[in-house]
1. Quick check on the output: 3.3 is distance in nm of label points 7 Å out along Cα→Cβ at positions 123 and 147, derived from one of 1, 2. Which one produced it?
2. Given a computed value of 18.0 for mean count of other Cβ atoms within 10 Å over residues 51-58, which structure among 1, 2 does it belong to?
3. Ranked by relative contact order in percent (Cα under 8 Å, 6 or more apart), which of 1, 2 sits at the highest value?
4. Work out the source of -7500 here, i.e. which of 1, 2 gives that when helix-only ellipticity at 222 nm (-39500 (n - 2.57) for each DSSP H run of 4 or more, over all residues; to 500) is computed.
5. With Cα extents along the principal axes in Å, for residues 27-90 alone coming out at 50, 30, 15, pick the structure among 1, 2 it was computed from.
6. Assign the value 16.8, 50, calculated as Rg and Dmax of the Cα atoms in Å, to the correct structure from 1, 2.
7. Comparing 1, 2, where is distance in nm of label points 7 Å out along Cα→Cβ at positions 59 and 83 highest?
Structure 1
Amino acid sequence: MAQTAPVPPASPAPQAAPANEAASQQVQLTERQIQGLLAAQKPLADLFEKIPEDKRDEPDAKVQADLDKIARQFGFADYGELDAVGGNVNFILEGFDPQTKAFVGHETVLVREIAEVAKDKSIPARDRDAQLKEMRDALASIEPVKFPGNIALVTKYYDKLSEALNQ
């Protein structure tokens with residue numbers, strides 16, 4: 001599947017998981033969570049700008065406390081909850097056709113991507129074959145969306161979420 005951006009820019013723990021991994025951790029989203037996720041993006045981006053890139057994967061206690069504080073300001077128990085919501089939003093966004101802004105499903109998106117890679121002669125044959133194998137393996141392990149209501153919520157906020165999460 002296409003790689004998605006982490007919830008906050010350059011987050012210390014990117015949660016853009018493959019569809020099958022995200023699907024096993026799906027939660028039912030609420031409108032309040034979506035609004036909180038969107039509102040938290042600016043403060044998170046500001047915080048991450050101050051953190052050296054080599055320190056973002058494993059934040060120290062002060063950074064983690066700052067992340068948790070921001071999350072609580074926007075209605076989350078802690079940064080872990082905010083990050084999980086972001087992972088679920090990214091999972092749903094991966095099933096959208098960016099041209100039509102409609103949810104078409106993860107399988108449809110991946111089949112289209114496979115076709116594009118297969119005909120892209122600018123990719124060396126060996127690399128293209130490896131990419132195609134990886135993509136076909138991912139296609140075989142796609143999990144369904146467990147909470148269809150999440151699709152409706154993400155659709156409602158699609159433009160804002162796409163922009164905020166750099167889709």
Structure 2
Amino acid sequence: MYKQVTPIIDYSVRELCCRPYLGHKKGCPNYCYKQGCPPQAQLFDKVFDLTQPVFAIYNAFDISSHVKKIMAANPGWSQRQLTCCLYWQNTARKQLTTELAYFMITHPDYHVAAAFYKGLDKGLGPLFKRVIPSPPEAMGVEITKTMAGIGVNLEWPPVNVAYQVALAGMKRV
């Protein structure tokens with residue numbers, strides 16, 4: 001799916017990468033090391049022309065159905081095991097890759113800011129040259145508020161639906 005959005009620019013969201021989480025007391029290990037991650041990631045409003053339409057390309061993965069299916073097969077598993085991204089994220093990413101390809105074919109002048117994941121380059125083929133391999137949050141976009149602007153409410157953590165979101169825009173000249 002894709003919809004036109006008004007990106008909410010807030011550079012402070014880049015610091016979310018530094019927040020500790022389970023197994024990573026210093027935050028994301030990619031911070032300061034991976035090119036598409038802060039602080040090296042380019043700023044969204046410096047890369048894209050915000051006077052032109054910006055689109056959110058996204059997919060909705062039904063995580064509650066996934067959890068029920070996994071629970072039936074593994075009744076002794078903990079909630080953490082049931083919701084582990086290792087068991088659902090590849091399927092969701094394939095769905096997003098399909099959405100990205102459709103958008104990029106139908107919008108040939110647009111570039112996409114998307115988190116790089118295994119298979120994105122192969123899934124998009126020659127379209128991949130129009131991808132800026134950086135998640136919108138790393139570029140200073142408050143994705144939760146941006147998506148709320150089009151009526152999509154992201155759950156943290158996801159319980160019913162897990163969304164993957166990329167943003168597309170016209171590059172600045």
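Readers should treat all values here as calculations from the given coordinates under stated rules, not as data from a laboratory. It should be emphasised that the depicted structure is a prediction, and the values quoted were computed from it without experimental measurement. Cβ atoms are built from the backbone, for glycine too; each structure is taken alone.
1. Working: 1: 3.3; 2: 1.5.
The read-out comes from structure 1.
2. Numbers: 1: 10.9; 2: 18.0.
It was calculated from structure 2.
3. Details: 1: 35; 2: 38.
Across 1, 2, relative contact order in percent (Cα under 8 Å, 6 or more apart) peaks for 2.
4. Values: 1: -19000; 2: -7500.
The structure behind it is 2.
5. It traces back to 2.
6. On the way: 1: 16.8, 50; 2: 16.5, 56.
Computing Rg and Dmax of the Cα atoms in Å on every structure in 1, 2 gives 16.8, 50 only for 1.
7. Working: 1: 0.8; 2: 2.1.
Answer by largest value of distance in nm of label points 7 Å out along Cα→Cβ at positions 59 and 83: 2.
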